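What follows is calculated from the coordinates using simple rules that are stated; it is not laboratory data. Worth saying up front: this structure is predicted, and the values here are computed from it rather than measured.
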Structure I
Amino acid sequence: MAETFNVERGLISQDTSQKNLSAWDSLRHLSLIVALEDEFDVSFEPEQIAIMTSFAAIMEELSKSKP
């Protein structure tokens, strides 16, 4: 996430979300989704992508997508 949003790793935590990370805009959100799909060999549905607006939500969706 830090790489996608071009921020220091220390700024990313369990509490990170679109609401508190100004670099998290719609374009970077899509870049993050693509990076996650590539890295973890998963595919997210549009409904999943729409709710992946925080670190916690991303981790939850990743856990659902990987056996």
Structure II
Amino acid sequence: MERVEFRADNSNTRSIAAMKSIGCVVEGVLRNHMPTHGSEIRRDSIVLSILKKDWFESVKQKIKASLV
């Protein structure tokens, strides 16, 4: 596996902060990506990822340290 990708509602600041705290990198925003629940209004989705090299260089150790 070369990458792990995460997506969240662009207004969900708690989820975005959690993903960034483990080392995810923001790749961009998908505009009008998905309809909101029970509505015709569409939302933007933020895309974050962790690459294989990022995992071995820093992310893995950061997660291990937070679990101690």
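Largest in percent of Cα pairs over 17 Å apart among the labelled structures I, II is structure II. Given a value of -7000 for helix-only ellipticity at 222 nm (-39500 (n - 2.57) for each DSSP H run of 4 or more, over all residues; to 500), point me to the structure among I, II it was derived from. Derived from the structure labelled II. Quick check: 33 is what I get for relative contact order in percent (Cα under 8 Å, 6 or more apart), calculated from one of I, II. Which structure matches? Structure I accounts for this read-out.
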